[in-house]
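Only the coordinates and a few stated rules stand behind these numbers; no lab work does. Fair warning: this is a prediction, and the values are worked out from it, not measured in the lab. Cβ atoms are built from the backbone, for glycine too; each structure is taken alone.
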Structure P
Amino acid sequence: MQVKTCNSILEAIGNTPLIRLNEITKSLPAKVYAKVEGLNPGLSTKDRIALYMIEKAEHEGRLQPGGTIIEATSGNTGFGIAMVSAVKGYNCILCTKKKTSQEKIQALEAMGAKVVICPSVAAEDSRSYYKTAERLHQETPNSIYLNQNFDMANSDAHFYTTGPEIWEQTKGKITHYVACAGTGGTLSGTGRYLKTQNPSIQVIGVDAYGSVLAKYHETGKFDESEIRPYEVEGLGKNIIPGNMQFDLIDRFIKVNDYDSAICARRLAKEEGLFVGYSSGSAIKAVLEMSKELTADDVVVVLFSDHGSKYLGKIFNDAWMDEHFCGEQKDGRVQPMDNVPVRKIA
């Protein structure tokens, strides 16, 4: 028997499974499949873009041997960058937000990255993780700032890998593609490929309450009044990323922190899928689509990362009790007296 081997961990990136959801989607008439990206070696879909962006920078001569890679990240892209850097011999400096889970930060440091934690402030603020990454790039010789929000290699990575995988795995029968909206790469790159195969496929973005993306898609206007703090990581933006190709997106569905957390916990208990916070957001959006789906539809929902990154957050009962003492409506917490989440999850 021939044994398939990998010359490095980087060759294990991609070709993640498509898994049928059964229990959590039993109220829906459609077939629903999850593209489980937490089974990448770095436990997230961001492995794909980290490798693609870095190798593109190498090919273009922007990244030289012994160089330093700098990025602003909520953690998952950073881990992919740290993993690729470890294999290829680069240094990396990763700027992240204060709300990033401690598990993600520890993982980044374990891979040899220098982590700079920045406050959750407006993007143009000099203290933001975007501006901090730009400043560090200017101060660091032989460095590049990948800038995943605006480097189109981000969406290209998904155009050339995730999209074709989903098309082949569904044998072209996919009718709806649902993914969380952050930088726009996973949503737009995959959606762009799928629409080249069948323009009638619905591409649906999932956005957070507190993010500007859905409103911008609806109105074409950047509305700062939409911006407010929220807990879900890797979902939503307070800027308009260049990788977000709004013309490819048919519509957005907004979800809140509470429903996202509860749905992620349900996926573990009902489907045996230990996935991350934004994966809860994604399946919540699918459940919101119940009235528009038919028995002929095939829905693919992308689960971005692995639940192990959130053991101190949504899979921690004490954290849940502290943050969600009651139900959320329109993204806001409605206080209730001493109702532990573990009883309703």
Structure Q
Amino acid sequence: MKKSLLVLALFVCALGAAQAQKLTAAGATFPAPIYSRWFGEYSSAHPGVEVNYQPIGSGGGIKQACSGVVDFGASDMPMTDDLLKSCGVKLIHIPTVLGAVVPIFNIPGVSDLRFSPDVLADIYLSKITNWNDPRIARDNPGAHLPDQRIIVVHRSDGSGTTFIWTDYLGKVSSDWKTGPGSGTAINWPAGVGGKGNDGVAGLVRQLPGAIGYVELIYALQNHINFGAIRNSSGNWLKASIEGVTAAAATAKIPPDYRVSITNAPGPNSYPVSSFTYLLIPTQPKDMGKEKIIKDMLSWSIKSGESEVSILSYAPLPEGLQQRVLQTIYALP
């Protein structure tokens, strides 16, 4: 009897080990807070499934997904046609949430600022170098702007947040478009670099006179001041779920979901808004893992979208959620 029980116990242990699956993923820091929540909840509801997500930046996520060293990647930048062609793994984009990139600043005694699009571009082009510059003062009557040098902070790693920020600057400034341009990594005219959204937030907090750009949740969690931006309709807006949702509502989303919604039209559209994506292989090597990925993706859309506003993201529009689910169901 004891022998039979021992054999049964060993069988149960072996079965559990066989069913255990560890998924590896890497990429964007922009959605890392919501992915951490989602993946943790999914693992709790599915014993034996573990999702290890490394927020290394969108550039790293694209690279690792294309080399096949992770089960899936994540990027805020939709991959270009050339990137997809050169990728060693056939990938599709699954949009997950929407978010906002905000200009954060550290000016002693100043807690609220407005930034015109041209002013933001020229600060990052080093054409505006002092906080009491007349162009900043023009947009902020009554603000006590100090005679203090502006310290520009940017990302040091390949970053989807950088892509969103520079994609926006390229749309509102011809000098930026023909100069540094847009991408996950660019040649910055000036400034100091921080790794990840956390790194940029940390540097801005440490350096009086600094300005940087991060996803909204990082500004809120770190209690860093962030400014309003004048949108394409001429309205001053601070980032909000409503502003991001309004920007998404104007978008014509193609079948492969790759789209930019920065500088979107509309009076209520926050101008530095973006989708973020998971990069999913369409020719999986491990069908067991693929089955779990499909289930996790569909769970994220059907259950996870209701949680995103807790972390200041905007959910996918309802109609788009249904489109995305059909794409997920069609995966191998």
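Values computed for the structure shown
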read-out	value
Distance in nm of label points 7 Å out along Cα→Cβ at positions 41 and 289 - highest-scoring structure of P, Q	P
When FRET efficiency 1/(1 + (r/R0)^6) of positions 65 and 313 (r between Cβ atoms, R0 = 30 Å, to 0.05) is computed for each of P, Q, the largest belongs to	Q
Winner on percent of Cα pairs over 29 Å apart once structures P, Q are ranked, highest first	Q
Structure (P, Q) behind the derived value 2.0 of distance in nm of label points 7 Å out along Cα→Cβ at positions 97 and 137	P
Structure with the greatest value (metric distance in nm of label points 7 Å out along Cα→Cβ at positions 49 and 273, set P, Q)	Q
Of the structures P, Q, the one that 23 was derived from, the read-out being relative contact order in percent (Cα under 8 Å, 6 or more apart)	Q
Of the structures P, Q, the one that -12000 was derived from, the read-out being helix-only ellipticity at 222 nm (-39500 (n - 2.57) for each DSSP H run of 4 or more, over all residues; to 500)	Q
